1. For distance in nm of label points 7 Å out along Cα→Cβ at positions 37 and 309, find whichever of 1, 2 sits highest and give me its label.
2. Figure out for me which of the structures 1, 2 the number 23 belongs to, where relative contact order in percent (Cα under 8 Å, 6 or more apart) was derived from the coordinates.
3. To test your reading of the models, identify which of 1, 2 gives 169 for volume of the Cα convex hull per residue in Å³ when calculated.
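Every number in this text was worked out from the coordinates using simple rules, so none of it is lab data. Predicted model only: the values in this text are computed from it and were never measured. Cβ atoms are built from the backbone, for glycine too; each structure is taken alone.
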Structure 1
Amino acid sequence: MKKLLYAPVLFLLFTFNIVYAQVNEVKTSLSIKELDKIDNLFKQYLDSGWIKGITANIIVDGKTVYDKAYGNQLNRPFKTDDILRIASQTKAVSCVAVMMLFDEGKFTLDDPISKFIPAFKNPKVLDKYNKKDGSYTTIPAKREITIRDLLTHTSGLGYAQIGSPEMNAIYAKAGIEAGFVINKKLLETEINKLGKLPLALQPGQKWQYSLAMDVLGRLVEVSSGLNLDRFFKERIFIPLKMNDTYFALPKEKQDRLATVYTEDEKTRVVKPWKDGAFPGATINYPINNNGYYAGGAGLVSTPKDYGLFLQMLLNGGELNGKRLLSKRSVDLMTSNQIGNIPFGDNYFGLGFEVISEKGSKKLGQSAGSYGWGGFFGSNFWVDPKRKMVAQIYVQQWPLSHGQLGEQFKSLVYQSFQ
C-alpha cells in the first residue's frame, strides 16, 4: 500500500527534475551564422580606420569554433599565429605560478610578503607630497602586506607611469618602471627598491591596480630558487606545450612579432608605434635583451598558446594529463576574495575579475566567468558554465573606440543556440 502511495509522488518529482534540468540547461554550442556578426564588427572597425588589425579566438568544450585575423601590418597581413605583446595578461600566469607554489606548501596566502622579501618589512604609507621638490612624509602602515593583498590588488602599492601623479613621481625618481623597460634591469633589484618606497594606501583599504604582480614574480623566484623566466618555461609553458610564449623572444621567431600601433594625439589617425608614444616605455621589450622578467606585463604569446593556458584553468588546473594546479586553488582564484571592497558590479578573485549575477546582466557573460586584459587592446575570459574560453587582441594603444571588447563579448553570447 505504501509503495502505491509513494509512486505518484516519485513520478512528480522525477518529472519536475527533468523539466527543471531542461529549463536550466546551459547552452554550449555556437551558431556559425551568428558568428558572422563578429566578422562584420571587425570589418567595420577596420574600414573606419579605427584599428589596423585584430585577431580573436573562441574555444567551446575544448574545440576551436572561431580563429580569425583581419587587417594588415607594415609588411604583411595579420595572422592568427602572430606573436603578440600580451602585457597585463602576464599577470594571470604569475598568479598561477604563485598558486602552484601555494599548493606545494611554500607559503600561505596570509603570510606577510616581508617574510620572503625583507624590503617590505614595516611598510609606510604616503601622507603628504610636495610637488615643488618631490619630498614627502609618511605614516606607518596599520599592518603588513600579505600575499593575498598582492593577488587581489589591495596591497596599497601604486602603478608606475599609470598611477596617481604623486606615486608616478615617486616611482620615477627611484627609477621604478612598469614592464616595458628600455634598459637592462633585474627583478630582484627593482622589487627591493620598491619595497622601501611608500605605499599609496593602507593594505586592504581599497582595490587599486598596481605593481603587485611584479612583486609576486619576485616571490616566485625566492620561493622556487628559479628566476621567473625559467620557472614559467619549465613549470608552465613546457607542460602546457605553450611553444610561442616568452619574455625574451628568440631571433628565429622575431619575424612573427606583430606590429604595434598608436593614435595621433590630435587627429586620432592610427599609425605605427614609435617609442615616446607612452612615456618611458618601449615596444621593443621582447627583443631588446633587457633581462627584466616583469611578472605584471612582460610576456609575448599567441592566441593558441594562451588558449591552452586558459583551457587548463577551465579544466580545474589540468590539461592533457598535466596538472599544474589543484582544483581547490582554481576555485580560490576565481571566487570573490575582496569581500565588500567595491569593484563595480563584479568581484575580484586572485588575479581575475569575476562576474557577479548583477554583472552578468550587462553583456550576457555567465555569472562566475573570470578574466582580464592587456595594455595593447587585448581581453580574455573563461566561462565555466558554457565551457568556453575567448580572446581578442588589438595590438594598439590608445584605442579611442574602446567598446570593441564589449561588443565582441556581446556578440559571442548572442551566438549561443
Structure 2
Amino acid sequence: MQIIINNKTYTDNSNEANENSVFVVSKQNEKFVDAAKSKGCTEIIQAKDLDQHFDMSSIKVIGITGTNGKTTTAAAIYSFLLDLGYKVALQGTRGFFINDERIEEYSLTTPVQLGNFAHIQKAIENECDFFVMEVSSHAIEQKRIEGIKFELKIHTNITRDHLDYHKTIEEYINVKNSFLRDDTKKLINKDDKNVRFNTKNTLAYSLDDPSTYKVAAYSFKNGMHVMFSHFGKMHSFSSTMMGIFNVYNLMAAVGAVHMLTNKDLDEICEVVEDFAGVSGRMETIHADPLIIVDFAHTPDGMKEVLQSFNERDIICVFGAGGDRDQDKRPLMGSIAASYSKHIIVTSDNPRFEDPDLIVEDILKGIKNHQSVKVDINRKAAIKMAIDMADKDSVVLILGKGDESTQTIYDKKIPFSDKEEILKHI
C-alpha cells in the first residue's frame, strides 16, 4: 500500500515504487529492495524509523495485547473516552472507527506498518486525541507495529492460542511478553501467571493479587457491580455485561482511561454503564430461554464463559477451526464436559479439514459425559440446543461470535449464529 505524508509518497510495494517515492522496508518485503531500486526509487527507509518521518506528537496511541479480551477492552476504552468528551479512533478486529463512525469494515486485527500509519494519519486529520489499537501476536512477531510510539501498552492475559503459527506455547508466551519489555507506560493483569514485563512505568489491575486497581468485590445480580480500590480509596461501577472475564476487561479499561486522562476515577466510573459490550462477545440474543453467543475459541476462553453460568444448566454448542492448533481440541472438549449439562459438538470454520475428523479430536477430551450429541450442520445444532432449553438453562453458542460467514475450504459461506437463533426463535 502507499500513503502520503507531508506531500511525500511512502510505499511498501516495490511495484508502486518510483523515483518520487520512499520505499519502506519491513520483515515482509525486505527481499524486494532491489526491485524497488530498479523502479528508480532511491530513498529507502526501515519501517522502525517511520516515526521520524511522521509527526505523531498530537495523538496518543494505546496498544492492547492478550489472548482474550483485546476487542472488548479496546472497545470499552474507546467508548469511555468518547463519553468523556475526547475525539478517538479505534482499530482492531471489528474494523476502523473514528468518533463513533465506522470508516472501514473487518480487517486484520493489526494491519501492516503503513496500514497502521495510514489509520493514525486519518485520526490526526480528524483531530483525534487518542488512537486505540489491538495488537496481535502475529503483528508483534512480524514486526507490523515497528515505528509506532505507544503512550500506553495494556496486557489482558496470555493463554493458549495460535499454536498453528507459533508452534509452542513457550514461543507464543515469549512473543506476547516481548511487547512489554520496553520503558513505555504499561497496565498489566497482575493475576496472569504467564506475563513477564519491564516493571518501569508499570501499573497493574487484578481480582486476586495486590495491584494499583484492585477489585475488592463484585456481583452479577441484574448486571455487573464492581467495587475496587485505588491507593486505599474505594470506587465502584456497574454494567449490563456479564462474566468474570468482563470484570477484568472493564477494570483494564477504567485503569487505562485513568492513566491516560488523569480524570477523577468516579467520573470515569459513571460512563462505564453506557458501554453495552461488543457484538458477538458474551452477547445475549434471547432472554427466555437465555441464549448467548460468544467468540470463545480456546480452552481458556471457553472456561471463562462457562464458569460465568455455574447456577444454570448449560447447553454448550461449539466446534473448532480447521487448519489451526489441533492439540487444543480435546482440551476444549474437556472444558465443555466439566461445566455443561448438555454438549452439542458441531462444525466451526473447517477450512480444508474434514469436519468429522475435527469432531473426533474434540470428543477425545470428553470422558463419560451423560449428554453429548454431534451434528456437523451448525444450523441444526443450534436448533437442537434451543429446543432442549427450559427456564433453568442457558444456551451458549461458542466459537464464531459475530462472524457473518462460515469458511469451508477457501469459500466463505454466509452464516450467522445470531441470525440462525432469531430465525428459530
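1. Largest calculated value belongs to 2.
2. It traces back to 1.
3. 1
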